[in-house]
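All of the numbers you see were taken from the coordinates with simple rules; none came from a lab. Note that this is a predicted model, so its numbers are computed, not measured. Cβ atoms are built from the backbone, for glycine too; each structure is taken alone.
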Structure P
Amino acid sequence: MSQLSKTEQVLREMKQYNIDILALREIRWKGVGQETLDHGYVLLYSGEDNYHQTGVGLMMSPAAYQAMLKWTPINERILFARFATTHNKLFVIVCYGPTN
């Protein structure tokens, strides 16, 4: 996902399948941050500071973003987010474990 066109493609698929929260790995974005995409969708990401390698992300719809209480990037392999739902709290942990 280091290219903007790849991010747009993932966003289109997310909308087509009506997915509100999508965990991503190996997004290859530098640093830690939050990016607002088309139609209010948001991408949270945590990657290496110097290289376009590894990295995890969480792409979410505007409704899911409003329900988010907190997110914490641990490192380039782990990201944690907490959401409020009608009954309980939802915790999402995005982990990236390479196959080698």
Structure Q
Amino acid sequence: MEFNDYQKAAKRTRYGNEQVLTNCALGLAGEAGQVVDLVKNYTFKGHPLDKDQLTHELGDVLWYLSQIAEWADIPFDQVAKDNIETLNRRYPNGFNKQA
């Protein structure tokens, strides 16, 4: 699925006309926290990594990211493209601990 297609399809479930940006930013923080908890429980508490739950939470993060971009009239494909360009500039030969 293309990012812009996802962004448009996801908008169908966005609610409200006021405080959309604030709601989405707070939702993003909450969902990112859920991802962090799964990783923390796996790393420090010896829980098995629940990949189904992780996939669900990452999807929620993706939804909020897409709707923040939608609210700001930024094509989601552009967000992804710009990020790859930034990574290519920072790490032209890929990430290397020694570099």
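If Rg and Dmax of the Cα atoms in Å comes out at 16.2, 49 when worked out from the coordinates, which of P, Q was used?
Label of the originating structure: Q.
For structures P, Q, calculate mean count of other Cβ atoms within 10 Å over residues 42-49 and state which one comes out highest.
Comparing P, Q by mean count of other Cβ atoms within 10 Å over residues 42-49, the maximum is at P.
Computing volume of the Cα convex hull per residue in Å³, for residues 18-65 alone gives 53 for which of P, Q?
The structure behind it is Q.
When relative contact order in percent (Cα under 8 Å, 6 or more apart) is calculated, the result is 22; to which of the structures P, Q does this value belong?
P
Suppose distance in nm of label points 7 Å out along Cα→Cβ at positions 58 and 74 works out to 2.1; of P, Q, which structure was it derived from?
Here the read-out was taken from Q.
Can you say which of P, Q returns -5500 when helix-only ellipticity at 222 nm (-39500 (n - 2.57) for each DSSP H run of 4 or more, over all residues; to 500) is computed?
Of the options listed, only P reproduces it.
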